[in-house]
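Structures are listed in the sections that come next.
Quick note: the coordinates plus some simple rules give every number you see, no bench work behind them. In this text the structure is predicted, and so the values were computed from the model without any measurement. Cβ atoms are built from the backbone, for glycine too; each structure is taken alone.
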Structure I
Amino acid sequence: MTGRPIVGLDVGGAHLKLARISAVGRLAEVRIAPCPLWKGLDRLTVALDDVADALPPEAACAVTMTGELVDLWPDRATGVAAIASALAARLGADRVAVYAGERGFVEAAAAPEHWSAIASANWRATAQALAVGGEAGLLVDVGSTTSDLAPFAGHGVLARGRTDAERMAAEELVYLGAARTPVMALSPRLPFRGAWVSPMAEFFATSADVFRLTGDLPEGADLHDAADGGPKTREGSARRLLRMVGADLDAANDAPARALAAFLAEAALRRLCDAAAAILSRSETPAGATVFGAGVGRFMAARLAERLGLLYRDVGALWSDDARLAGVAADCAPSVAVARLLAARG
């Protein structure tokens, strides 16, 4: 694989992320495209078309995925096989190497045999790439949909969970993200007009609305339709958020909408801090671990580090000295990570 450009692909259930490393080993490009796989495997084709100009024909392709989780398929094994097959058909089987966690890379044709190691292993790729680089600490990757927390040190990953089920039980996978999390999942009750109100159990608003109102939502973090299909503006977000407590947006409710957003942002941070505290209390986690932040919601990783009194480092800054590339590299960390891991394999 040496002497060729390498493209890392992270095939998620909502986005396709791409990173290209040049033939001389430098990060050259990072891209992200919407890829709502739950609507059909053809959405992967559309996403690949969107980034086709960043896929040179001579490049080797390193692949990781979480898209096998969507309910397009009856189980994860079927999803892994379908995604690997689609990529091999589109890119060429001889170019595709699929990341299988501790087993390393396997050919696309072998993906069905190794599906359990391939499924949702993108977090491990990031932690492993950091560990191989000699770093030690706690990866906190806050994406649009989920957050991954993984300790690493001594050139290895120290996570206790491997599957999604194990990682959820170990607080290493938290279904909380910066854009797509339904507000009803963030807190069982909300303070509104002097009372505690249980939020409506409806998909009326998302975390994108919360962080748009707090001013934290990064540009490009919210690539899918709003819950009501409406405008992605502060006014639109306030209207959606107030709907969660049965209220309408008017002049009197503007401040309460912002107060709701502030409360929910704090609830999200508390949830991540609790998960991190549990992991940091383990004997195998490095004492005083540095937090390595990644994902479009890494502003929460930085606040988590501050809240817990830990040092913070941005993953993107470790992988590129170009400020523009560093930002998108952190947004799309697993795609950069698998490309780096394949490049290191030689």
Structure II
Amino acid sequence: MTHACKILPPTEANIDLCADLLRDEAVVGVPTETVYGLAGNALNEVSVRKIFEVKGRPLIDPLIVHFHSLEDAEAHVEFNDRARKLAAQFWPGALTLILPKKDSISDLVTAGLPSAAVRVPAHPVFRSLLKRLEFPLAAPSANPFGYVSPTLAQHVDATLGNRILAVLDGGACDHGVESTIVDLRDPAAPKILRPGPLSAEALGIQNCIQNSDTNKTTVPSTNAQAAPGMLTQHYSPKTPITLFAHGTKAQQVKETEAVIYTVKPCDSKLASETSNTFWLSENGELAEIAHNLFGLIQKLDQAKYTRLHIERALNQAIGVAVNDRLSRAAAKRP
């Protein structure tokens, strides 16, 4: 295929151009505060089908629908009191809610389920695009299905540049991991289906998180998922990954392999520029670790290492989301 993708600075003219492309049933790359998304008209089945085709995504994996406001979302899904309370507190932001859908949202978007995953993003470029449009945008991560999520426009161009026309460049994503997904189909029994930037404690739904860090959450490949990102093997680079416990050192590392620590090692040999050792944060700050995770994995995946040894994060706050992504990235392919 011809590499036709253009990385567009987020000028008013370029945002208008992307809005026109979306009206013409095209799909484009867009920045969000979590990761870059592959956006298409959520109310148009031609556009939605293009998203699945461009990503190589199975139809059992539903898409998140993005709106400019809570009021816009209420036209397409049924909100309960708990959902409105969380939306009022955390939208715009990195929170996705699963709620009963209305007929306006195609079953193709929701993998045939009567519920939809919805959120109002905070990224100003994405919000400016949404405000111009007469429809919401379905936007999964802008990468080939199962691969590491993109956190820069250049990541989108490198993996999907021969399949899409444009990606809006909104800079590096703030969070670096996908949104927290909360299942509120039963408001009396909320569940976090995918950990993300917003912790269970922050959301006020402690002890209701589906623990995927132990890698026991297995979704059969023939069944529709309630939410994106729940397959056991996901977010995976081409280079195999081995995980090791937080606060320990990697063992039996070959010269052809790379090691990623969550914090810069005190050992000057490990921290040297010529070492095959890398780190996600200077001081172990969890938000910085999450912000840098996918970008560093993408970089090292292109560097011809034969294996990546990655330290798990401290399993609290956004570190729970980091460990979820690492567990899925390291899972063996079936």
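Quick check: 1.4 is what I get for distance in nm of label points 7 Å out along Cα→Cβ at positions 12 and 316, calculated from one of I, II. Which structure matches?
I
One of I, II was used to compute Rg/Rh (Cα atoms, Kirkwood Rh), for residues 84-251 alone, and the result was 1.08. Which label is that?
Value 1.08 for Rg/Rh (Cα atoms, Kirkwood Rh), for residues 84-251 alone corresponds to I out of I, II.
Could you tell me which structure in I, II was used to calculate distance in nm of label points 7 Å out along Cα→Cβ at positions 76 and 292 as 2.2?
I
Quick one: distance in nm of label points 7 Å out along Cα→Cβ at positions 52 and 228 came out at 1.5 when computed from one of I, II, so which one is it?
II
Work out the source of -11000 here, i.e. which of I, II gives that when helix-only ellipticity at 222 nm (-39500 (n - 2.57) for each DSSP H run of 4 or more, over all residues; to 500) is computed.
I
Say we calculate distance in nm of label points 7 Å out along Cα→Cβ at positions 92 and 260 for every structure; which of I, II gives the highest result?
With respect to distance in nm of label points 7 Å out along Cα→Cβ at positions 92 and 260, the highest-scoring structure among I, II is I.
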